[in-house]
Structure I
Amino acid sequence: MDGIVGIYALNDPELVSKAFFATGACQHRGKASTGLAVASRRGIHIHKHLGRIAEVIDYEIIRTFEHLEPVAAIGNIGYTKRRIPEKINVEPIEIHPKKGSRLNVVLTMDGYLLKEDDIRAELEPDYRFQTNNKTEIVGALLHKYLSEDGIRFEAGRRLVERMEGRATFALTALVHDGKEAYLLALNDDKAFEPFCYAVIDGAFVVCSESCSHRRLGGTGIREYDGAEMTICSSNGIETKRLMESEMMPDIFQAIYFGNVASMFRGKEIFQIRRELGLELTRHYPSSCADAVIPNPESGWGVSVGIAEGLKKNLYPALIKLPQAVRTFQEGVRKARSQEVGLKFGAVDSLLKGKNIAMGDDSIVRGTVSEGGSVWVAYNAGAKYLEFWVSYGTMFFPSFKEWHRGIECLQELAVQRAFEGDNPYDKSVDKINMAVARLIGVDEVRYNVIERVRKVTGDGSFQALNASYPIAEAFWPDWLKKEVEMYHYCRGT
């Protein structure tokens, strides 16, 4: 879930600074690495390393890049794709054809490609692959199509068609043809990954999230539809939709991952989360809670809605500590549990002897119970804890986790709560009780998919009902069996 940026502006002395600030605004999307590439009339230059943006890009780098008089730039904030991040896989990535080419292509991508071995084998006679990053494979395909079709929309259409059903992506690319620098932006046909653009003080700015545009003072932000492409050159900026298909935006991006100030399919993410809280109180109208508290930070929005719906006071009784790390990106459950224990402190005077409704965005693996916020709340003296969840029961793993095998299914909280059984034929009340026992709270109150959809609109609810953006031909066998059982138990 990288954060990516692209900027194109002729004769803009602040272009590199704008790329820095726009990329930095996406820091919440990744902590592993940072990269920035600029394109001028003389070529493309890259600076990247492991670490957050403030650790990788300093004033000297910005000034050096500005002296190159660039017309375009792309940036990347890297999500932890591997247990051990490696510098060689940091984006943006330059594509290396084996034979001479008039095109130099450097790109960054947010997304995921499945079972790429056949594509890699097809391209290996013509390209030198230097990373283990799937972005390089997509970039080599893009280079191939641009070389054959020119820097035109037809090359983008071919890439979208080739990736259809086996990948999701939003990408920005710098292209240099020996004379001129171009900026390209393109996404998959389902618009699964968030992607938006705006023109700010004459600069075209494309980003993963609209918070980047707001960081630059921009308004009038537009989200990309599926299979939409922008080509920026000295001849102007043109955006075109390359093919029509049903869009499936990733709803979980709004539930959990996005910045609360960003827009998601035309709606502010904070308001989405607030409305999910209100919907929860309509589904569960009674509560014994004396007060509502959020599970920071992504629990704030839903907790506002819960407090509003229950007409209870909302208190910041859990404090996210300065040494906190993003445990969702930690792959080992024991390590996640230990790190969760470092995240929070509690305000005892707000919790001691109280019945508490705690709001959170979701329960994925259930590690909130393993030395985390639940333990902190009880340790501070909370008498009774209702755990309200803005998202529904997460039966299935993200397709980006399939490479880990069936473990990524078995570690989910709902699956662990019914070990030796299956959760698919259980009512939400039974699931609530089982997961409450698992994570060590008095009550769990999951949202239901109908109420989530009412707030977010339609899209991919892959974890709730296996509505994956990936064709079944690319599903692992163990998942096919689970989804078949799910539909059988639910009569769908």
Structure II
Amino acid sequence: MNLTIVDIILIAIYLILIFFSGTLVKKYIKGIDNFLVAGRSMGFHLGLLSLMCTEIGMITYVYYAELGYKAGLAALIVAFPPVIAYIFLGRTGFIIKPLLEMKISTIPEFFSRKFSKGVRFYIGIIMAIGGILNFGVFPGVEANFINIVTGIPKEYLLLTMVVMLTLVLIYTVVGGMVSVIVTNYIQYILLSFGMLFITVFGILYVGWDNIVNSATTELGEKGINPFTPTILEGEFGIGFIVWQILLWIALLVGWQAISMRLFSSKDSKIGQKIYTWSGLMFLSRGIMPILWGVIALAAIGKGIDSLEALPLLLVKIVPSGLLGIIFAALLAASMSTYASYLLSWSSVVSQDIIGSIVGYLTKKEMDSKTQLLVSRITMAAVMLFIIWWSLFHEMEGYLYFYLNMTGMLFIPGVLICVTFGIYWKKSRTLGAYLAITFGAILPMLYLIWPNEVQEYASEIGWGGFVVSLLGMLIGSAIQNIFQPKLVGEK
């Protein structure tokens, strides 16, 4: 074991504190609105912390550290597109202000209002597939991380996953979004300490000159300059930047775990303010873990599994007695993400897929109590699937690109449909169907043949938005010709 008795006690205290703080809020959950969006009562400061905790998990650290380990300091450019997207949407209110004023609980709900219930059902299926496949690699990657840091043998990987997810499932099933938000307070304190400690201590331990020299020696000029050999041809060149900015704007609109935080805000002004300030906080979310990967390159060298660079670095440099606190901080990040993702993707399945089927068959919506029960059962089913997927899925290429492409299955279609649905009166149902379908084709190619098309990841990325746009324009034009809107029709 790499953990001392003191480390184990600290971790146990944290788990007990999180578990009870999450379950104590059960009395506040009186309906589906409280369960999914916390009664739309979240203020600015808590919203800011909650969003930050949601989008930082062990897997966030692992895939960013992998980028730093494989691509060197050049990978730091990846940290900037989210900042641009957050500040742009927060300052302008583009898309998000109208969505907040609609008081919806899930993004697919918008599709039933603007287009049709069939489109809502269709996008719900695509979102559930993309989101759950994305979420599906978390347990395996993070359980491996835990096994390395703690020294637990790898044959206990499955047990580690089950224990970790069961704890999260219990307090999330009981308390929903309120439980997630309450536990974020504790998690943010540990999270901030852990990130700062690893960064400062890592730089002091290895030395900044050694970090820079390692990136240059091991990777050459491309380890320092993201635009090597040119801004057009570099792995992180202009095509990559355009894709990432579009991707992040789309994620902030259509990624359920993020948009549920937005929909939990008290009003549109609070929601915009949360997004504006989140941009600055998300800069550290990218820069610090990428630096950890470069520090691992300098401290450990090449020749290891890139996904194990970060946990091996922590075992090497973190002093005994502090490892428990750092591990609790990383565990805090993961538990927040797991809780949010379980709630988010199960809500899409229960509200937009199962709810649509029930509504179609019975001609009426489920009552709030039934929706709550279905959401909780769906959450357990999602947990079982992601454990299975983590055990049998073999990761190829960058983990970062896999996570991006699973999101890209629906993200281009969501961004195009929501944008045109809000701002273009001639957008039609056929356009929505084609935008969703066309947008999913290119990322699907990457997920099927990652090694064969990896060098075209950026083109596949921004290309997904282009073909989705074409789908909306072509489909809407055809429907407007053959089935013009009647006066007063939505």
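Values in this text are rule-based calculations from the coordinates and carry no lab data. Note that the structure is a prediction, hence the values are computed from the model and not measured. Cβ atoms are built from the backbone, for glycine too; each structure is taken alone.
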From which structure (I, II) was helix-only ellipticity at 222 nm (-39500 (n - 2.57) for each DSSP H run of 4 or more, over all residues; to 500) calculated, if the value obtained is -8500? I
Thinking only about relative contact order in percent (Cα under 8 Å, 6 or more apart), which of I, II has the largest value? II
Winner on FRET efficiency 1/(1 + (r/R0)^6) of positions 51 and 347 (r between Cβ atoms, R0 = 35 Å, to 0.05) once structures I, II are ranked, highest first: II
